[in-house]
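Participant: What follows is a set of structures for review.
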Structure I
Amino acid sequence: MKISAVKVTTTSTSRSFFAKLSKHSQTPIYLFVHRYWREPVYLAVAYTNAVLEPEKLKVSYQSERNKFIKMERLLNSTETYFLAIKERCEFYELIENYNVTLSIPYVVRDGKRVFCVYGEEPDLDKYVENLKAFYGVKNIIVEKTTPIRCIQGYMHDAIRAYMFSQLTSREKEVLFSAYYNGYISSRRKIKLDELAKQLNITKPAASLMIRKTVEKILKKLLEDYD
């Protein structure tokens with residue numbers, strides 16, 4: 001038995017609550033979907049490294065509320081978690097019907113669902129054919145890949161999102177500039193005053209922001225090891 005994989009991007013997921021939410025909130029959402037073994041319902045567990053206020057949820061929830069049996073939201077200062085119980089999940093039903101396996105978590109970004117599916121090639125071909133029929137041929141992008149590459153891509157994406165969830169857009173800009181210009185390097189390629197000039201801030205401000213940014217990332221990574 002040979003296991004193959006495809007990476008799929010659905011460019012139109014107008015029926016999905018989480019797709020609408022990612023578009024309204026401009027933040028990626030990471031999803032785990034399972035069929036509950038005791039009852040014919042689906043569990044969707046979602047995470048995003050952003051604080052999603054009720055107003056944004058309301059807009060996305062209206063058209064999908066008939067599918068939800070229950071939804072819980074856990075909110076902290078930098079992240080939002082969801083646990084949803086759904087009566088139906090057309091997306092996952094297609095997975096079940098064609099003997100293929102969904103790699104989780106998958107990501108929904110800017111209204112687009114990006115995911116990998118594993119299985120034997122004939123089953124993957126049937127799945128993709130029916131997926132195109134469901135969403136429309138023009139709304140599906142399919143790339144052949146391998147299970148290992150899929151897992152690597154998901155893990156790298158999820159880890160980056162988790163690490164940078166504490167940072168502001170300006171802090172990310174400063175950190176990336178410091179790294180790509182060679183300031184954060186064993187052999188420094190740029191002086192701090194030159195970097196500060198590029199960023200249009202003072203030398204002390206650049207130094208402080210870099211140190212604070214690195215501190216935030218380390219704190220986030222190490223917070224569960226206290």
Structure II
Amino acid sequence: MRITVIGASAGTGREVVEQAVARGHKVVAVSRRGCDVDGAVNVPGDALDPRVLSIALHGCEAVVICVGGAPDDDRFRTRVTRAVIDTIDGRDVRLVVESSLGVGESARLMSPPARFFGRSALKRALADHADQEAVARVSGLRYTIVRPGNLTDHRATGRVSTGGPGFVPRISRADVAAFILDAIEEDGADEQEFNVGSGTAATASTAAAVSGLKRAQ
């Protein structure tokens with residue numbers, strides 16, 4: 001499958017690129033700083049640049065958006081998501097958006113101190129993610145929204161919880177990347193929204209979590 005990753009130079013985006021290449025996918029990596037992962041096609045540039053998007057999205061079968069915020073733009077993630085959707089040719093493309101736990105009703109999975117922190121320090125970022133999600137829902141594409149809890153740089157465990165008793169709102173970027181790729185590869189993840197973390201309710205594999213179709217409430 002030809003997968004384009006927006007926001008590919010670091011964090012979850014880079015993990016998606018590395019794991020997608022390892023799984024045998026054809027990967028196009030887009031970021032301002034460039035991406036040096038062997039086996040991926042590097043398209044350096046601004047994700048809001050129509051020329052960059054036209055090159056990167058040509059012939060893609062799936063798009064993963066893992067962009068961070070911008071200090072001078074409260075709706076950077078939303079604008080990038082809208083620009084990607086407007087550039088995609090065809091409606092049969094899978095779109096996966098990395099959002100954040102704390103958006104909407106997913107805040108119920110966070111501790112009271114974390115919810116307070118989100119409403120204060122992360123208010124703008126969460127509002128941007130909420131608008132980004134709304135844009136994805138009306139895109140007409142086969143979208144999936146993934147809302148990870150606090151992200152770490154630990155190694156992948158292969159165990160992800162989408163809620164339930166013992167849910168811990170913390171997860172490695174490597175596990176999130178694996179979950180995202182499973183969502184692309186597995187049937188049934190279209191128009192699904194997943195809150196992801198770790199804990200005692202974790203499934204045996206990320207594929208099992210996606211196949212279980214546990215829609216986030």
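Participant: Using distance in nm of label points 7 Å out along Cα→Cβ at positions 71 and 87 as the calculated read-out, with 2.5 as its value, let me know the right label among I, II.
Facilitator: Details: I: 1.5; II: 2.5.
It traces back to II.
Participant: Rank structures I, II by distance in nm of label points 7 Å out along Cα→Cβ at positions 151 and 175 and report only the one at the top, that is, the highest. Working shown, then result.
Facilitator: Values: I: 2.7; II: 1.5.
Structure I gives the largest value of distance in nm of label points 7 Å out along Cα→Cβ at positions 151 and 175 among I, II.
Participant: Let me ask something additional. I, II: which one has FRET efficiency 1/(1 + (r/R0)^6) of positions 79 and 127 (r between Cβ atoms, R0 = 30 Å, to 0.05), as calculated, at 1.00? Let's see the in-between values first.
Facilitator: On the way: I: 0.40; II: 1.00.
It traces back to II.
Participant: Given a value of 45, 37, 31 for Cα extents along the principal axes in Å, point me to the structure among I, II it was derived from.
Facilitator: Details: I: 60, 41, 38; II: 45, 37, 31.
Label of the originating structure: II.
Participant: So, one more: Could you tell me which structure in I, II was used to calculate distance in nm of label points 7 Å out along Cα→Cβ at positions 111 and 191 as 3.8? Could the numbers behind the result be given before it?
Facilitator: Details: I: 4.9; II: 3.8.
Only one of I, II returns 3.8 for distance in nm of label points 7 Å out along Cα→Cβ at positions 111 and 191, namely II.
Participant: If helix-only ellipticity at 222 nm (-39500 (n - 2.57) for each DSSP H run of 4 or more, over all residues; to 500) computes to -13500, which of I, II did it come from?
Facilitator: Working: I: -13500; II: -10500.
The structure behind it is I.
Participant: In terms of relative contact order in percent (Cα under 8 Å, 6 or more apart), which of structures I, II is highest? Could the numbers behind the result be given before it?
Facilitator: Working: I: 24; II: 18.
Going through I, II one by one, relative contact order in percent (Cα under 8 Å, 6 or more apart) is largest in I.
Participant: I would also like to ask the following. Out of I, II, which structure matches 0.95 when Rg/Rh (Cα atoms, Kirkwood Rh), for residues 7-102 alone is calculated? Walk me through the numbers on the way to the answer.
Facilitator: Details: I: 0.95; II: 0.93.
Computed on structure I.
Where a number appears in this text, it was derived from the coordinates with a stated rule and is not lab data. Quick caveat: nothing in here was measured; it's all calculated off a predicted structure. Cβ atoms are built from the backbone, for glycine too; each structure is taken alone.
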